Structure P
Amino acid sequence: MSHDHDHHHHHHSPVRALSWALAITAVFFVVELIGGWWTGSLALISDALHMGFDLTALGLGLFAARMGRKPADPKRTFGYQRVEVLAALINGVTLILITGVILREAYGRYFVPQDIKAKEMIVIAVIGLLSNLAAGAVLYRSSRSNINLRGAFLHVLSDALGSLGAVVAGVLVLETGWRQADPLVSALICVGIVVTSYWLVRDSIHILLEGTPAHLELEQIRSALAALPGVRSVHDLHLWSVTRGTESMSGHLVVTTAEHTAPTLRAGAKLLKEKFGITHVTLQVETSGHPECEDTIPPPDEPE
């Protein structure tokens with residue numbers, strides 16, 4: 001049996017990025033909440049409410065990032081990296097719940113519009129947009145390889161869309177006097193929130209259900225292993241992610257004779273690392289007379 005483990009050391013970048021994003025969001029949450037109440041803008045109040053949830057989400061993400069750095073122990077042999085996936089799932093579900101609150105208020109205000117201080121609303125919304133862009137820039141680089149930070153980044157991005165929508169609503173009210181623009185823009189913001197939340201929830205559930213990573217094809221890996229010298233068939237092949245960017249694989253290779261065992265283990269681990277980027281691998285090599293080989297899955301037939 002072969003174990004090829006190349007553990008990635010967690011650095012402090014995700015924690016630092018989340019800390020900065022949390023600080024930026026906290027400051028402007030207070031500004032926008034007061035500004036929304038002062039101007040009477042639902043778009044600003046909605047965005048402030050969204051930011052309030054984001055503070056909780058970013059705090060949860062920061063906690064998950066710190067937990068994810070803890071080493072494995074006898075009770076958590078894979079470590080605590082899955083906490084990041086759970087945090088991402090909670091963030092996605094929370095975003096969807098936010099839309100219900102916003103839509104309910106927007107529905108009422110569309111039919112009973114309220115007076116809005118459009119100029120002040122635009123100024124506050126522009127400042128909010130800039131703060132969201134700053135927080136998003138801090139999170140973007142790490143969000144591409146970390147699902148926890150991806151969830152935090154999507155929160156900040158949806159906040160930015162909310163601030164942009166508030167700017168548009170303020171301009172429409174200021175130029176045309178159409179006060180329904182404010183709740184209408186709030187409702188449109190919800191569409192973007194639902195879409196980004198769906199992606200996040202879908203990917204989180206896929207990882208928690210031990211789904212095959214989207215960028216890897218199980219049958220392609222099976223065929224590559226079956227093509228190794230001395231390998232007759234491949235069975236019990238499993239491929240999953242501990243968290244985004246940390247893939248693991250296990251499988252059984254059936255060889256013709258026991259002499260092929262050691263070379264096949266080395267060749268299999270090298271193939272998986274170099275061709276597919278899988279470094280956390282457990283392979284078991286069996287001879288064709290092994291009792292577990294009766295249910296083996298032979299390699300696919302070559303096309304004629």
Structure Q
Amino acid sequence: MRSFLFVPADSGKKLDKAMTSGADALIIDLEDSIALDGKAQARQSAAAFLREAMAAPNRPYLLVRVNGLQTGLTDADLDAVAPVKPDAIMLPKAEGGAAVTHADAKLAVREALSGLPDGHIKILPIATETAAALFLMGSFAGASARLIGLTWGAEDLSAELGAHANRDAENRFLDPYRLARALCLAGAAAAQVPAIDTVYVDFRDEKGFRRECEEACRDGFVGKMAIHPTQVPIINEVFTPSPEALARAQKIVDAFAQNPGAGVVGIGGVMYDRPHLARAQRLLAQQR
């Protein structure tokens with residue numbers, strides 16, 4: 001999955017429009033975009049939408065961003081949406097693997113009550129939204145079989161740090177958030193799951209957004225979250241490997257297959273070693 005589009009759970013119009021946005025995944029939001037006094041109604045709206053959308057042909061992957069475990073609202077969120085079988089939940093303010101294990105247990109109970117197979121609903125944590133979470137990025141490995149990736153966030157983190165800004169005048173992340181970004185990449189690699197890049201809030205800045213997508217793809221992220229439908233086509237374009245890149249990766253894989261004992265192979269005068277093979281295999285796997 002390349003593109004993950006946030007949609008407020010209380011806006012039927014936006015939810016319906018999102019289904020035709022071209023996003024690979026929709027994140028139905030019960031957290032930041034919903035005021036506290038609107039949570040109960042938003043849960044009902046999310047459940048009603050999911051009940052219909054899950055049966056739609058060629059639908060996107062459907063996640064629900066629940067409220068964080070620290071809020072005391074997670075149980076009510078899960079009670080509302082688990083019975084309608086979303087593909088996954090997004091777990092905000094996840095502080096390490098222990099938070100994922102906790103959410104796993106909550107989901108297991110609700111799956112049993114709803115007659116769902118154990119492990120049906122997956123988990124995608126936002127792993128850098130608190131200062132404590134940064135010190136726990138290596139703990140997601142083995143936390144739960146439900147874990148389908150890691151993503152990160154800068155807005156809540158900047159608030160906790162007391163920062164005046166998280167980006168510079170050119171809309172590039174400042175050092176504390178670049179650290180969080182790098183830790184997300186490393187944590188995802190350690191857990192052997194995909195890394196998904198965070199949002200770019202200035203959706204009118206197409207040039208800056210494209211640059212950030214390209215840098216994320218270069219560094220190892222496989223997709224990016226979006227806050228507006230206009231960002232989806234750019235994400236899909238940037239994170240779709242070019243035919244040339246796929247052909248080059250296939251040549252590397254084929255060369256090592258023909259020389260299974262080799263540590264290095266030569267193709268067109270260029271030497272490739274085992275790390276190049278791993279990258280080529282990963283790139284090809286994204287297309288399957």
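What follows is calculated from the coordinates using simple rules that are stated; it is not laboratory data. A quick note: this is a predicted structure, and the numbers were derived from the prediction, not measured. Cβ atoms are built from the backbone, for glycine too; each structure is taken alone.
Computing helix-only ellipticity at 222 nm (-39500 (n - 2.57) for each DSSP H run of 4 or more, over all residues; to 500) across structures P, Q gives -13500 for structure Q.
Using the calculated result 5.9 for distance in nm of label points 7 Å out along Cα→Cβ at positions 42 and 74, pick out the matching structure from P, Q. Computed on structure P.
Given 20.0 as the derived value for mean count of other Cβ atoms within 10 Å over residues 34-41, which of the supplied structures P, Q does it correspond to? Label of the source structure: P. Each of the structures P, Q was assessed by mean count of other Cβ atoms within 10 Å over residues 58-65; the largest value belongs to P. Computing relative contact order in percent (Cα under 8 Å, 6 or more apart) across structures P, Q gives 15 for structure Q. Comparing FRET efficiency 1/(1 + (r/R0)^6) of positions 18 and 138 (r between Cβ atoms, R0 = 35 Å, to 0.05) across structures P, Q, the highest figure comes from P.
A value of 19.7, 65 for Rg and Dmax of the Cα atoms in Å, calculated from one of P, Q, originates in structure Q.
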